[in-house]
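The next part holds the structures, each set out as structure tokens.
What follows is calculated from the coordinates using simple rules that are stated; it is not laboratory data. This one's a predicted model, so the numbers in the text were calculated from it and none came from an experiment. Cβ atoms are built from the backbone, for glycine too; each structure is taken alone.
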Structure P
Amino acid sequence: MPEDMDRLLRLAIAEKRMIRFVMGDGEARLGEPHDYGTLKGVDRVLVYQVGGASRSGGLPDWRLVTVGKISELEVTEFTFEGPRGMTRGGYRWERILASVSRTPDEG
């Protein structure tokens, strides 16, 4: 993963700022990054998606995004309040790098 993407995801989560990004389908998304870490050996970010394209249902809703499929990541000026109840989504993270609701490496 590019070092810049790691830095931007950590910054967005620390400052509770929304991210805009493009997925492999070329469509842009807008969302609140909540948890960023490793799940089943893959770096992922749990996002509460509030805008943009969606191939998996209506919005807003939770999306587990594979970091390696993200391009054109941008930290926006839009902020969000913080955790939205259950941000874990029942996932058993192997490693947490950044989270709005828990400390890094708290799996």
Structure Q
Amino acid sequence: MTVLSLSERNVLSSTTIAQAIRRKSAGVYVLSALEEGVANVRRVGRSDDDVAEALRDSIGLYSHFAFVYAASPKDAYEIECELYHSLRPPENPIHPVKPDENAGVCPVCGR
């Protein structure tokens, strides 16, 4: 399994995305929403080429984010799978989809 090291949790805004994400890269993110004053994980996602762009698409839908860069779409898929299985985010009803048929299998469940 991949060793995960998510960034600290940030407020989800254009400004904080630009401050936190300094390069165009594949990556995985966790989106949270404020519920009774607490930021609870709601969704795990990935981008195979630009994690900042993917996060900008979620501004206004969630309150916070954390992310980790990935070296490749395959690595991003594996990290997303690990987070999906460990966090069980309520807004991810289905298992992450492979970026392509050469991505291998989920490191947790073998899909």
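Details
- Top of P, Q by mean count of other Cβ atoms within 10 Å over residues 22-29, largest first: Q
- Comparison of P, Q - label where mean count of other Cβ atoms within 10 Å over residues 6-13 is highest: P
- Parent structure of the calculated result -0.59, given that log10 I(q)/I(0) by the Debye sum over Cα atoms at q = 0.16 Å⁻¹, for residues 38-93 alone is the read-out and P, Q the choices: P
- Origin of the derived value -3500 (helix-only ellipticity at 222 nm (-39500 (n - 2.57) for each DSSP H run of 4 or more, over all residues; to 500); candidates P, Q): P
- At a computed 14.6 (mean count of other Cβ atoms within 10 Å over residues 14-21), which of P, Q: Q
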